[in-house]
1. Tell me which structure, out of 1, 2, 3, gives -8500 once helix-only ellipticity at 222 nm (-39500 (n - 2.57) for each DSSP H run of 4 or more, over all residues; to 500) is calculated.
2. Work out mean count of other Cβ atoms within 10 Å over residues 35-42 for each of structures 1, 2, 3, then name the structure with the largest result.
3. When distance in nm of label points 7 Å out along Cα→Cβ at positions 59 and 91 is calculated, the result is 2.9; to which of the structures 1, 2, 3 does this value belong?
4. Given 2.59 as the derived value for Cα Rg over 2.2 N^0.38 Å, which of the supplied structures 1, 2, 3 does it correspond to?
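Derivation of every value follows stated rules applied to the coordinates shown; laboratory data play no part. On a predicted model such as this, the values are computed, not experimentally measured, just so you know. Cβ atoms are built from the backbone, for glycine too; each structure is taken alone.
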Structure 1
Amino acid sequence: MMKYTAAALACLTLPAIAAEPVHLQYKFDADAPTYFEMVQDMDQSQNVQGQNINTSSVITSMLKTELIEANDDGSILIATTNEHAKLEINAPGMNMSYDSTLASDKSKLSNPTIASMAGMVGLQVQLLIAPDGTILDVPNVDAIQASIDAMTDPAVKAGASPFADEAAIKAMNEMNFKLLPAEAVEVGDEWHREFVVPFAFG
């Protein structure tokens, strides 16, 4: 198990007339894909033998999301594909970077962390989502496993393998879809979420 604490700031661009609090919601268009850029900026501090070790990492994912079905009970079925991934880690003796769009970065795939990032690119995940953000099902989990099994690069295949774990897929995506606050917010408001994830990703 891993515990994640997510803090978000409502830095919204609103019309001048939008002085009232607003409810933040995900919206998907049946006629066109929706694109999200997800940036995870993390700082970690550890004390090792009396010495503070600070690590910073930034993971950027460009996600294409398509609405497959909207159900009468309010649940929706979407398909999300990670089209582009970037990684930057800075730590004493362990600086690394990766950009899936750069052909030159293919030489970095022997690094397990980078191989995991590369393995996410191109994978489509289908999610059946309840109105409250709960992930009810991952209908194409077998297809995800088949896509990973078909990968020819051993390092990328090994890095991608954990992404076929259904429990981890559900937990990680619930973390995203339950991040938004239930109450209305104004520009500058903060809110905090804490998530416990059965993490298969190491």
Structure 2
Amino acid sequence: MKLYLVSTNSHKVREISSLVPSGFFIESLGTVVDSCAVREDGVTYLQNALKKLEAFLDLGLPLISDDSGLEIEALGGMPGLNSARYLGDCGFGEKMKDILLKLRGVTNRRARFICTAAYTDSKGTYIAAEGIIEGTISHRIRGEHGFGYDPIFIPENNDMTFAELGSEFKNSCSHRYRAFKRLFELLSLCIGSRS
């Protein structure tokens, strides 16, 4: 089954494509439309993921999307829903430096990544799943792999960041892996019940 991912973020497309079980194929919706940009102004990750699907429902294609964020306990859950838009248009290097500056001298470095993945068919029926990974924020930017906040996030039961551990490790346990694993399980059950 071919699914169109409402994203043109090449890192995200590659990461989600690597999580897809047999029987499914992912293609960026950017191959069909000029822009996948959707205003993400929901108050939950689910609302933002669904907004992305609803924006392209009239195409009549099976669509998947996600919304995710890094929530840092000592910062009151920031950057959270605004993780991608935190500090405006600056790059993730600047965003991470700002977070590390705000956490200087702070002992509570607990954080978590959350992802909500969603699917809709051409009728607007949707399925959604959430994935969470707990961890901590490092004291400095570390590692060369991954994208976004990976160089400052140390997943639970590790002492290296996602960026140090590499994509194979990340894709076996991340918030996005957990959300999409469950989404594909639910989708497979729905498809199986229709046959």
Structure 3
Amino acid sequence: MESSDSEMSDSDVELQNAFAEGKLKPGLNIVQPAPKHLANNVSGMKQKLDEFKLDLKWIERLDCISKQAPLAPELAAQLLTEEQKRENQLKNNKKLTQYAPEDDPVLNDFKREMMFHRQAQATVMDAIPRLKALGIPTKRPDDYFAEMAKTDEHMQKIRETLMKKQEQQKRSERVRELRAQRKEGKSLQIQAKLLRQKEKKKCLMK
């Protein structure tokens, strides 16, 4: 222990002397980063994977790996329409960045959405027969009634709130109608008064 301490003090003295003599300059001493120990414990990772891995049946996972469904004629026609529309848009507006059809981001977005659609179609075509083979219904029966997640009391409160809103709306409509009738009555009274004055004036002039 004493020998190691003396070695460290000797090295410190040497560094101090070298610094005093101007032998140590910026850039000559570079701190080397400590080497990282990368552990690739494959067996340990496999062991942990086996501990939490669940071997569930397909009906519990419902995962499907499928290719895209064939392009339907109506989708092909829609794609052609979009391409023509985009081509006309680029022709008529030279300020827009001109793209080739295969590089156009607008058309690529449309094609991407179409790929999602076709992927979903293929998945349904693959999954429905598998569900039927397992005897699992894929459609609700005609007399199916879903159980309400909300209680009857809660639904009653909702009905009461809706009824109050309807009554308030009817009241406001009645008030609006009465105001309109009053305005109309006043205008009729004014017209009748003016007509009487006009007739009276005619009689006096005779």
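1. Here the read-out was taken from 2.
2. 2
3. Details: 1: 1.3; 2: 2.9; 3: 5.8.
Answer by label: 2.
4. Details: 1: 1.12; 2: 1.03; 3: 2.59.
Source structure for this number: 3.
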